[in-house]
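What follows draws every value from the coordinates through simple rules; no lab data is involved. Just so you know, these numbers come straight off a predicted model, no measurement behind them. Cβ atoms are built from the backbone, for glycine too; each structure is taken alone.
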Structure 1
């Protein structure tokens, strides 16, 4: 049977900013309890008093990953270089029987210029190719017989080198996404490898995104 505490936990997990504010004791428990009275009453299908909700809020223990743990601080302090690459284009095509062959042609072209930016991601139904805009015409020609779902130029990539064992740290990416969201940065694409995290943004957001990530690191 669902309890008031269960409802409080569900609401806070769905609203991480609220959860963090609660964990840092910078929120008015009484005011929040009153605010949550109606939604929790609907969830339990009965009237719930603010006092019961406030008690559940005070007893709530946020996940360790959201607290300023020593381990998390150490990982963030050890973040590596931040690299920015501009003048990029994102091509999204529908997966087909010929996409791999056409992709091989693109790789041959990429190998001729080591300074070109390039990433390829294959999903279940579609694939993304992100490249330096200087070879847009070549990419269009190589994908001529593919179904182009979307194409966006005027993009920039911001890459962050992550410390070893970062994949074992719960909540690391949350810090990046939280700061970017607070700064009003719209993410066009997110890419990652084991020790590297890259966001793709439209050029109008690149300065704000870079500053936001620097704040996480500092």
Structure 2
């Protein structure tokens, strides 16, 4: 089994002290950066200038999560900033395959995210086009929400499709991930975990280690 990837979400960090907050998660795999446009989701976070600065000082690669409308137009720009991975929402693109290919062409990993109400079926056969599938375990827009257990069958559908295809697609979950829920998501096939308050609600390095341990204990 792949070791769990832990991607802390800076949505729960102190935005005024981002450099210190990034330094505190140096033991993570990637940093999850939420871009919200106050249109696709009812919240506004940051755009390219801040992401560019995060890219410059982050000790780990950037895992961009674009909760923005018109992803076809805006997502490639984040790949151009040097992000390691760029995930756009299935609900915000006219042509997910074309967009994913463009992101890969620029040199980033391409990810697709599905809101809780989005049917996974149309995307199962498109798995070769993506490097990551993000199954949202809360309604996107705000940190600190409760984990939706009823998203696990959707995650399992992707895990089964991944196993059948033999592809190295990362299966990511985002929303309500804690030391308690992370094992449930791992059991359903997730290997990449976004955690916000579960990391920044204490000493980040310790919290990251706790999350890794929770997955490791589950897999024995």
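Structures 1, 2 were shown, and Rg and Dmax of the Cα atoms in Å, for residues 128-183 alone at 16.9, 43 was computed from 1.
Sorting 1, 2 by distance in nm of label points 7 Å out along Cα→Cβ at positions 80 and 104 from high to low puts 1 first, with the largest value. Check the numbers for distance in nm of label points 7 Å out along Cα→Cβ at positions 40 and 176 across 1, 2 and tell me which is largest. The maximum falls on structure 1.
Taking 1.5 as the value of distance in nm of label points 7 Å out along Cα→Cβ at positions 32 and 72 derived from one of the structures shown (1, 2), identify that structure. The read-out comes from structure 1.
Could you figure out which one of 1, 2 the value 15.8, 45 for Rg and Dmax of the Cα atoms in Å was computed from? Don't skip to the answer; put the middle values down first.
Values: 1: 22.6, 69; 2: 15.8, 45.
Answer by label: 2.
A value of -13000 was derived for helix-only ellipticity at 222 nm (-39500 (n - 2.57) for each DSSP H run of 4 or more, over all residues; to 500); which structure in 1, 2 was it taken from? Going label by label, the one that fits is 1.
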